[in-house]
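Listed next: structures, encoded as structure tokens.
A short reminder: the numbers here are calculations on the coordinates, not readings from a lab. Every value quoted in this text rests on a predicted model; they were computed, and no experiment measured them. Cβ atoms are built from the backbone, for glycine too; each structure is taken alone.
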Structure 1
Amino acid sequence: MGVAAAPLHALEAVFHTLAGVKDSKKLSHQKRERWCAVARELKERKELLHTVSLVGVQHINKRGIAPAVRIGVKRSLERLKVPPEASLVLLDGGLRAPSAFIHQQTIIGGDDTEPLISLASILAKERRDTYMQNLSRKMPQYGFEQHKGYGTHEHMRRIRLHGISSVHRTAFVHL
């Protein structure tokens, strides 16, 4: 789960800088890397705060993806240390921030229409992809560096061949 926040005084400049950013799923790895570099520059200039929270597979397998995403949102907002009552939180799809964040808006398709949501999705995807690449060194038989853990034909083939591992989200495995 990725979260990006801009101080009110920097919003206009940040939105100008992020013009053209799109949903992470519609961008190549190289373009996502460029946007991550932009995010780092904005963070260094204190014009943008951002963080990514990963939720463990054990939690996802035990409670489901929706509760795990809620935990990721909560953790990310806590890490940013922004005052809830003075923050505007924009969320994609059906997501909700903790109720202390009284100024929040959920935007269907926001990862493609709202620059801050788009950037947060890019940061989260790149962080997860890096995690999967690192995991592939520990478990090369699953080919995580190729499919990044998504349910591709090749990923399912490897699960059938090697079995479900401790890092697989079992609710997503349909053999």
Structure 2
Amino acid sequence: MEWFLSSVVLFLLNVAVHEMGHASTALLLAHRVNAICIGPCTFSKGSDGYSVHFQPKKLLSFGGYIGSVPIHCNRLRLRQIAIVAAGPIASLVAAACFIAARFSVLATEKGYTLFFSWGAVLALFCFLVSIIPVGYSDGNMLLHLILKTSPGELLLNHLRIAQLEASSTLGEPKFGEASAGTQGG
């Protein structure tokens, strides 16, 4: 039972790191992050404030997502590529950290060698699963955004529409209007 619980915690930790990679990059690249889902927990920000929703039927759901809206649409394709790629990159960084911890003095003295090794395996698994271009995965989105296919354009159009709707409710400049601090592109 201890092995199973450790695995669940490590997997959810890896999903959280992966999703935080997406979310932190989105924030850095002028997106509003409205929701972050990690397994059965969804953290969201609505008009009435912040909320946390726990869905018991997703208890063993080891996936996640973020919902974000761009503040402006300049260089949207490049920004979206960076945001999508940040999740798998964060998973790789997590794997490197687990590997470093595995070979540290802490792991050998405290008996955490297997724990850190398993954490590295799960982080690499998260990376591989997310980067394979199948279904609704980061790899598939990256492929379509980079190759400028119609599904990639559809994603960008949805983001443009979401940005227009968000800016109209907040009284911000709409897409295409002049705004101080925005870059052309």
Exercise. Given a computed value of 27 for percent of Cα pairs over 28 Å apart, which structure among 1, 2 does it belong to?
Worked result: 1
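Of the structures labelled 1, 2, which one yields -20000 when helix-only ellipticity at 222 nm (-39500 (n - 2.57) for each DSSP H run of 4 or more, over all residues; to 500) is computed from its coordinates?
Details: 1: -15000; 2: -20000.
Clearly, the read-out refers to 2.
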Exercise. Ranked by relative contact order in percent (Cα under 8 Å, 6 or more apart), which of 1, 2 sits at the highest value?
Worked result: 1
Seminar exercise, completed: The value 13.2 for mean count of other Cβ atoms within 10 Å over residues 24-31, derived from one of 1, 2, belongs to structure 1
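State the single structure among 1, 2 that was used to calculate mean count of other Cβ atoms within 10 Å over residues 16-23, giving 22.5.
For mean count of other Cβ atoms within 10 Å over residues 16-23, the value 22.5 is produced by structure 2.
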